[in-house]
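These are the structures in question, set out in turn.
Bear in mind that the values in this text are calculations on the coordinates, not laboratory data. Keep in mind it's a predicted model, so treat the numbers as computed, not measured.
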Structure I
Amino acid sequence: MHNGNGGGRDSSHGHNKLIRHGYGDPPAGQLEARLFSSRSEAADIMTALELGYKDQTSSNSSKSFGKNLTRYELASRICEEFPHYSEKDQTFFIISLAKQFGVDNTNVRNAAKSLTQHTDNEMFLKIVEKFKESAVPTYQEIFKDIGKRSGGVKFLVDLRGTVLEMLDIETETDNLVALRFLNNSLRDLLGLWFSGGMMNLERITWQSPCEVLEKISQYEAVHPVRHWTDIKHRVGPYRRCFVFTHSCMPGEPVVVLHTALMEEIGDNVQQILRQNRTSEVEDPDKIRAAVFYSVSSTQKGLRGIDLGMYLIKRAVADMRREFPEIVDFSTLSPIPTFAAWLLTKVRSAETIESLMTEPEVLEWNQLVADQADEQDQDALKYLQMTLPSNWYEDDETRQSLQGFITRMALTYLTQEKRRGFAYDSVENFHLGNGAEIYRLNWLADTSGKGLSQSFGMMVNFRYPPDAELIKNSNNYIFNKCIKVSQQIQQMLATFGLLPAPTSS
């Protein structure tokens, strides 16, 4: 939620401010007079919206209202003043918008009734159009008018971000229903404006504007940027940083993709992040793989609008033109919910044998005998104590757990499902794009975040050529088939797991 400074002003000061911004002399009409007697600036704006979008008493109400105030001017007022509202007024504005400017239920019912009363084809189609119009909420027109002004699209993106925050904490049923419908309307509208074909692909370099570099540093969600040397390295030699921008949000990265150009597919993100090659000159003969190690959506208000897939595809096309000799395009991805899933399994287990294979049990029992105190000799309890600790700092513990954690990560990625699709959100994203599970990487991310989220495990999702990519994507989306590499198939066989469903 935005924190504004509007809540501290007295009401008379706020109303004077509104007058100076274009409402003009006090109008004579009773409805317009309410503009100057509301409890807050947010209430004033809601009254103006009611006059402009719902009052049908004037033939000009669809174009202008009040003293020299048009819908466009009101849209500008909303964009300028909403960020300065107090949190209470922002909440009031959004709830009022959702509940008072949604779909008119009576109009929808009447239009639906008319559909059953006409059999003539031409008349029926006209009634269908009226029904469609009746099902469009009033605030959709408000959003379209806001989107026409400079900065309006960015305002709507931020507005939806605030709505999503409200949905997480709202408890009143009526408010929740109205907010969900408002959120869906905003999502659908923004989905049209932010389709893949309308995005601009830009490569970011050290010569890019400082403001853009700073935003990319701030927005990095996967591997935080610590200082300017970090970002210089990530946009320098043997690195590519691509962003999607939108013509209505100039200078604002919408999605950011970081890529490492390597001799082979990388298996350790710390190596990529720490390797400083800013003083080197790129040698195309040393570039055979492009590894996507971070993709971040920067706008909370665009959640649920898939732009990452289009950014990856266009970045791949760009790098293929620049480096025709590249053989492999792959990610080096986290498994963000794996640790929580495994800890739940371990804590609910009744015996160590129900978790581990026989060789894993033997190795773990030996470690327990060597390291645990006499009172902690229970293998299962010792595992439950060890996993949440800094086990990775001890060589023997790392060695004892490697087989178990790797096998469980493989189980999680290939067997754990949600409605038939991969349970892990990162995996589901890449499989839906047509990638294959190429390789599991042990202790590939030993940062605090990497260890707490996935016990340091990372996975490569390899992106094959276009024809195979489309085939893999269709097989996953329509048949729920997970494409895996030969190496992963061999691991599945070794661990006695069910083979990942594939299709020829």
Structure II
Amino acid sequence: MNESEILNKLEELKAIKQREIKEDAKVLEVYANTLKGDLNALAQSLKLGIAKKQIRLLKNVNAYRGIMYQEVYIGINDEIILYGDVYISGGVDINTTGSGRTPIAWGFSRLAIPKGIEIKDVVGGHANFYAIEKDSNAMWVWGNNSQGCLGLGHNSVVPIPQKVSFRAKIKQVCSKSYTSSLQFCTILLEDGTVWSCGRNTEGELGIGNTIDSNRFVRINSLANITEIFGGNNVVSGIFALDDKGNLWAWGWNGNGCLGMGKTTNVLSPELHPLKNVSKVYHYTRDTSGWKGSSFFVSNNKFYGCGYNAQSQLSQNDLLDKTSCVEIFNGLNEKDMFIGGAGLSTCLYLNKEGNVWSWGYGDYGFGDRRIGNNLKKNLNLSVKFKSIASQAYGYPAFYAQDFNDGLWSFGYNNNALGLGHNNNVRDWSKLITPNNIIDYFPVSWYEAERVLIATDGERLYACGTSYNGNLNYSTNILQPQILPLGEN
């Protein structure tokens, strides 16, 4: 064997050795990943072993004539360890139940999403829905697909949830409508980009035109966005905060409800004049034409703009405001607000439990005041830790006191939970099951409105039964029959 052959053999041996090292490294990597997965599974099972299964109310969705809830597993510090199945009752038709069934006489069915996928929230309604995966770039969508608002590239109905994926994890989804035929959707990703699809008649998509889109399109003029704020209806404005504290606004601007000093619609995001905004509430409603009002928290002050014909902005006149005007001073981030636009009543709750009311007051203010179009007034007879309502006509308001008792007033289709169906103008205490941990009014329209509540183990509801949303009509909170094998 000559010198050249010896060198070749040495090179072959070196190559074999390197291949063995790489193969050993691959084996070790596979083993480490398997071990890591086993340890994660073990940790998860240990957590679930000490966890408690609990009912979670889904409050960012308006399932028309329906109720949605979710099973979750809660740890020793009341944190959610695992998001379980989503269940829905009632519905309009087979396209909105998300479970391949038509509305039935009563009862819940499981949302048809592959087993094992954790859904952290469901957004949407009236007839289009978005189920957001936990820590993921994907969501599951279904419904009538009005104007292609589900972002699937077509306008056909989608009765069974389909997956939509993005380039980064989903941070927020905003989409609400009072009608099954009109809707749009705005999405914020973890990379700070904003995307939208669906109806665009007033420039809601923020892309510089009024052309609908059945695919999600990026709003290229926005970057480094940290939070978005949507409205409560299909004719709406949208707001976005960036990482420098700037607020951007676009979309429908009737009554000057965007607070930009004008009343024309805004087709692309424009910088808002109000600085240091931390929270935005935006409401629109069709009452003989669309009306809109917006409310802002900035520098511990509370501002409003837009429609003011029923004193929604609590000023010394009833004129609309195209620029923001101050309503409150000395706020706290934990304060809560419920508002509206057009024949609406507003409530404000501070961290001490004090509640103010103002506005139209057609079904009362929660106090003994009589009349309409009244300025803000502090109710000294009650103290609450939370308030809830839906910004729609025939308003009804709900609250929970510091002893966990529930209260209500307003329009009553049996959903006030007071044992009758008479309208009530003052805060009145419900006949409440013990240990209620959460509550919320669902299905916005007045006839179909339902109050739901839970103690974690049982789901309670009251209201008038439509399309099987409730087991039966009842004017006090009654336990609902849940799927077999569940709580």
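Structural remarks
- Test item: P(r) over Cα pairs in 20 Å bins from 0, in percent calculated as 19, 41, 31, 9, 0, pick one of I, II: I
- Structure from which 1.05 was derived, Rg/Rh (Cα atoms, Kirkwood Rh), for residues 180-275 alone, options I, II: I
- Label whose coordinates, when helix-only ellipticity at 222 nm (-39500 (n - 2.57) for each DSSP H run of 4 or more, over all residues; to 500) is calculated, return -3500 (choices I, II): II
- Which of I, II yields 21, 17, 11 [semi-axes √(5λ) of the Cα gyration tensor in Å, for residues 348-459 alone, calculated]: II
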